[in-house]
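Following are the structures in question.
Laboratory data are not the source of any read-out in this text; all were calculated from the coordinates shown. Keep in mind it's a predicted model, so treat the numbers as computed, not measured. Cβ atoms are built from the backbone, for glycine too; each structure is taken alone.
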Structure 1
Amino acid sequence: MVSAHLVATASPAVSAACVAGAYLLGTFPSALLVTRRRGVDPTRTGSGNPGATNVYRTAGLPSAIAVMIADMAKGAVAVSIAGGGSSAVAAGVAAVIGHIYPVWLQFRGGKGVATASGVFAVLSPLPTMVAAAAFTIVVARTRFVSLGSIVATIALPIVEWLMPGRRAVDIGATLVAALILFRHRGNVMRLRARTERALGA
């Protein structure tokens, strides 16, 4: 597995601890905690997705912003505490997996976009900025957050591979992109059927 390859290049004990800790950090239920005081459970309302977009629709913009910042922070912190090298990349991937498949929520979490942006903002800032710009442009023109997320997710590993840098980051970006695109498969079907819900609708 790719994640095993990333871990193998670092100290086994340290890498295992970093990956386990990063996964648990990724499972931190930001959306549930932010919306609790408003009496909203995003896993049971709207799309059922505990992410910023569904929180925006069910609990309002301030809550959505708080969730987005918290989810980005999970990714950034996971990478930062891992130190550097392949351990940091493996920790970043683990944090995204934890957000998407949290053990505390029966492995039904968010779609990983905000957490991944936090991970790669630390690991590879320039490709992340390009992906963020792509997201912003697509959402501004189409009002589909899902489409913006998909375009940004595809852009990130492409730009990452085209730039000089560590191969481990290239591999990590590709793996994370594959996970996020897999989580958006329902959105892709709705976009093709023209039944996807636009932002603000």
Structure 2
Amino acid sequence: MSASAKHVPRSYLPADVRRTHLLDVAGGLVRGGGWSALSMQGLAIAAGVSRQLVYERFGSLDELTLATLTHLFERAYARAEAIVAAGNDLDRTLRAGFEQILDMPPEERQALRALAAGDLGARPALARARARLRNRIAAIWVPYVAQQTGADDAEATALAWMSITAGWGLADLVADGTLARRRAIDAYVRFVRASLAAWGTSR
């Protein structure tokens, strides 16, 4: 054990504080190396605790992965729900939704995007986390898209994910300096508004 680990009174941390600390560290691992970087042993090393303690708090990699997913994105879910519930017009809602994507730390946005895309191998824990993530996002945005267009659930799901993935792509252009933030927001709002309008009038 390192000298720094010896001086931290971890045994006296309340259980909820300990869990939050471990999830903060787990989130850092995901931001830095993607979901494949998350493991029970890796978390123990990064947090300076025993692997036994990690297993006592989470039980399995599946449980740790799902807990980390919730810890990383729960505030984003809540903000998205508030954006939709605000009842603003379409342009303001789209603008606020895209600004939420832009305001996420780039590493966190990439972790979210990679998990949603499912391009992470066949780990069961990641498959379950991906399903939970997609269900949470869909529960917020699919009903809104259906309300705007009159599309059925399958069509609204396709339109919602098309809009979300377009937002991720534009956010990458802002992050690397290719596109100014304001122009990206305007482009996103115009693109999604036109797509929803075209879908609605084509029915």
Inset, instruction - Can you spot which of 1, 2 the value -26000 was calculated from, given it is helix-only ellipticity at 222 nm (-39500 (n - 2.57) for each DSSP H run of 4 or more, over all residues; to 500)? - result: 2
Inset, instruction - Name the one structure among 1, 2 that distance in nm of label points 7 Å out along Cα→Cβ at positions 16 and 56 of 1.9 was derived from. - result: 2
Inset, instruction - State the single structure among 1, 2 that was used to calculate Rg and Dmax of the Cα atoms in Å, giving 19.6, 68. - result: 2
